[in-house]
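Read-outs: derived from the displayed coordinates by stated rules, not from any lab. Predicted model only: the values in this text are computed from it and were never measured. Cβ atoms are built from the backbone, for glycine too; each structure is taken alone.
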Structure P
Amino acid sequence: MPDLQSVLIIDDDPVVADILETIFDGEVRISSALSGREGIEAARAEAPDLILLDVRMRDMDGYETLKQLKQITETADVPVVFLTAKTQTEDEYMGLELGAFDYISKPIIPQIVKVRIHNHLLLKQQRDQLANMSMIDGLTGIANRRRFDDYLDQEFRRGARNHYPVSLLMLDIDDFKPFNDTYGHQSGDDCLQRIAAEIQTHSRRPSDLVARYGGEEFALILPDTPLDAAIMLAENIRAGIEALAITHEGARAVPFVTISIGVASTEDATIAIIDDLIEAADKRLYRAKESGRNRVCDTLE
């Protein structure tokens, strides 16, 4: 059964959430918050598909709440629909100018509200599907370079904010051009797919991201992971790929397809920005290549 879409109601009148629970009768997942501040925290924690936001609230009005939601990475793209008893054009203009998608007038008319919310949820689902398609590598089915860039930026900032390490693995198939030349591009594509799948089997946490970085190069982002744990995982991946025993007579390490891996972590005091982390992992990858391939390298010494 597919996951239900979720709607967060931010309204200081608890009756509104009760009414919407009755209207949808389990068709969507409803949660509620009774103030703007509480709603912002709930939105960050829950990542709802749609927010219904009351304009008039005591502690913080809907306009200010929307402004703050738009400034937070996790909530900036969540569609917001205002709930209001006010119908003045200037109020609607102000809300739409701030980024609201729509207005729903109070008192709530069940049939109209249900259709309009369903329409907004359908649009959100379609936008998510298009976004996911643009973030997936067509050959391997894993994240593409664009998704890698976005996710590393997000997790690097989160790690700095919450004081936890982010580790990065850069992985490159050894002697892949000779493999393509010997066995053909279809075999090369099959090899890339098997390698991507094997890397994914070792990446078990939802927060980890396996991506195709380019050509025969892959990357693995490991939030909240210290260097020693990242090295251990990298070695398991290296061994797992060698154990696939994909024949490669032109390989210089062993007669199978192998992979070299560079590992870096923000625990390294010299890493201050994202580019430093990528460069550090990349340099260690090429040190692994220079040292004989089919190995993991976490230092330049």
Structure Q
Amino acid sequence: MIPLKLTVKNFLCYRDNTPTLDLESVHLACLCGDNGHGKSALLDAITFALWGSSRLGDRNHDDLIYKGQSDMLVELEFESSGERYRVARRRARGRSQGRTGLEFFIRNSDGEWRAITGNTVRDTEQVITERIRMDHETFVNTAFLRQGDADRFTTSKPSDRKRILAEVLDLSYYDALEKRARDKVGELRLETQKLEADIEIREREAEQKATLEETLYEVAREIADLEPRLSEARKSLEDGSRLVTGLENKSKELGELTVRLPQAEKLLQEAAGRIERYRERVIEAEALILRRGEIERGKSELTAFQEEDER
């Protein structure tokens, strides 16, 4: 973490007219001055902005506000892992309890600041710690040795020294890499199992494909054998259809004849009656023909008798 700009307002001995401390072009700096002139206050401002901690402790932040003022602000711009960040921590006095505000930003490639503040102050502090990969305890034991506290690391518990060294060496980063590697191996293993299952399915499908192709060949051959019979069946069906149509027509004609049959029978009876009458007349005519000679003789006698009568 490389500090770039520090702005303080009503923080400890600094009032609201304190100019911003610009360290962007500074590679090595020395803070010098008499005791009580605010050298340590500037360093406290850095730890307070990042973690809410100072030499006065982590609890009563109202004591950090300049006497007679109601609020304070500490704003720090810094660089970490090639990214530029800005953190602003505010504190306002309250009747019973003060209020703390914390905002965290990252600068985009276009120079604009984008907020990455958490839902709470604690969440935001966790984001800051993750971004700079160092908590307050590690910072004051390594990069920042406070006055009268230089042996803090050597007097710490073995477990604390181990944790601090792990953070200084950024072992957690490698732990995270190891976890990511294990997760990736797990993903690849699952993907491999899935691919193997897919290959097995494809192999079974290939075997089934050969069987299906053989079955398809048999079916095609059966279809070829059945096509002549199908043609004959279609022809028989057409013949049957024509026969049915003819029978339907005949049935229709039969129905019409059935309706006309009583009329025909009546006409036949009438014709039979007329034939009988004609036959009787023929018999009478034949009888007259047989008596023709007798009739002609009678006619001659009648004529002779009429002539004699006229004389």
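Largest in percent of Cα pairs over 19 Å apart, for residues 129-240 alone among the labelled structures P, Q is structure Q. When distance in nm of label points 7 Å out along Cα→Cβ at positions 201 and 289 is calculated for each of structures P, Q, structure Q gives the greatest result.
For the structures shown (P, Q), relative contact order in percent (Cα under 8 Å, 6 or more apart) is largest in P. Looking at structures P, Q, which one was helix-only ellipticity at 222 nm (-39500 (n - 2.57) for each DSSP H run of 4 or more, over all residues; to 500) calculated from, given that it came out as -21000? Computing helix-only ellipticity at 222 nm (-39500 (n - 2.57) for each DSSP H run of 4 or more, over all residues; to 500) on every structure in P, Q gives -21000 only for Q.
If you work out Rg/Rh (Cα atoms, Kirkwood Rh) for P, Q, which one comes out largest? Let's see the in-between values first.
Values: P: 1.11; Q: 2.01.
Answer by largest value of Rg/Rh (Cα atoms, Kirkwood Rh): Q.
For which of P, Q does distance in nm of label points 7 Å out along Cα→Cβ at positions 65 and 209, calculated from the coordinates, equal 3.0? Label of the originating structure: P.
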